[in-house]
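Participant: Multiple structures are listed underneath, in structure tokens.
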Structure I
Amino acid sequence: MKKLFFTLAIAGFAFVVNAQPPAGDAKLGEWYGEKVTTDGAVALTDVVAKLANGAEPMETKIKAKIVEVCPNKGCWLKLELSNGETAMVKMKDYGFFLPVAAKGKTVVIDGEVKMKTTSVAELKHYAEDAKKSKAEIDAITKPEKEVRVTAKGIVIVE
């Protein structure tokens, strides 16, 4: 019985430790995931314009400002678009996270950019992660079409 309790205690501790975003200030030049250079990066708004005109999903490097970071683990980001909307960023294979301090920073992201319809369940999950109120979460009743970036690597540039 002691072994079972000890094993559960260790597993619980590991879960709590892993459920935190990485510590750090997200300083200029720091990178997360695969190492990324800024060479060839284009503005996210330019890529979104191409997608709006019917372009297929594309592998590219984009430059954009982070407006929100998942406060639970740093496992997703929202990037600023010129029209007041946001683009959702998820990390490839859930392989890395960003510190909450990355909010407000400009980054270059190497990854795939596409248009995606996000389900109500997924939208509610993100709202819960962002610690939205129950009323805000309950108000989500239909899927949304959004710009989705699957990041292989991210570097802080400003």
Structure II
Amino acid sequence: MVFCMKTNQTLLKIGEVAQQAGTTVRTVRYYLEEDFISYSDRSDGGFYLFDPNIVEKVKFIKKLKDLGLTLKEIKALYMIRKENATGDDAYKLVVERLTKQQELTEKKIREYQDLKKEISNAISLVNECKGCQKKPNRENCSACDVVRKWDLVPSPFGAIM
């Protein structure tokens, strides 16, 4: 942290922003270059100095990425604010884009829930293999009474069978 006489506040160095946001200096630099964030001042040595609030902005960008938005999509969201004359114009576009992302996220959640169920079923099936003395291969497993009693062999098991 550095106290800035010009702004009369404590500012963070780029490494401190990265550490507090749980990311890398390279990522913070990229966000700076792409105008996601801006610096407040520069040190006597020319280093970027940031308002501590930038940490939350970097965390939010990371969260949007974790939700599946690309940096291009995130940048488009940020640009809406700059490119629209009124909040009313901007909000419509932001809501539209976030609603689309919400739908995609809900779809991914359903797909993950289905995958979780398939994995659970595969675990149940594999647990029934306990004590089997045959070599595990496609031929032996396909002929096994344990596997044949399943109406539908879970895909994770079928992939390794």
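Rule-based calculations on the coordinates, nothing more; no lab input. Because the structure is a prediction, the values reported are computed rather than measured. Cβ atoms are built from the backbone, for glycine too; each structure is taken alone.
Participant: A value of 16.8 was computed for Kirkwood radius over Cα pairs in Å; which of I, II is the source structure?
Facilitator: This value belongs to structure I.
Participant: From I, II, which structure was distance in nm of label points 7 Å out along Cα→Cβ at positions 107 and 139 = 4.4 calculated on?
Facilitator: Numbers: I: 2.6; II: 4.4.
The read-out comes from structure II.
Participant: So if we calculate Kirkwood radius over Cα pairs in Å, for residues 43-122 alone for every structure here (I, II), which label has the highest result?
Facilitator: Comparing I, II by Kirkwood radius over Cα pairs in Å, for residues 43-122 alone, the maximum is at II.
Participant: Assign the value -7500, calculated as helix-only ellipticity at 222 nm (-39500 (n - 2.57) for each DSSP H run of 4 or more, over all residues; to 500), to the correct structure from I, II.
Facilitator: I
Participant: Which one of I, II has relative contact order in percent (Cα under 8 Å, 6 or more apart), as calculated from the coordinates, equal to 30? List each step's numbers first, then the result.
Facilitator: Details: I: 30; II: 13.
Clearly, the read-out refers to I.
Participant: For FRET efficiency 1/(1 + (r/R0)^6) of positions 83 and 131 (r between Cβ atoms, R0 = 30 Å, to 0.05), the calculated result is 0.00, so let me know which of I, II that is.
Facilitator: Label of the originating structure: II.
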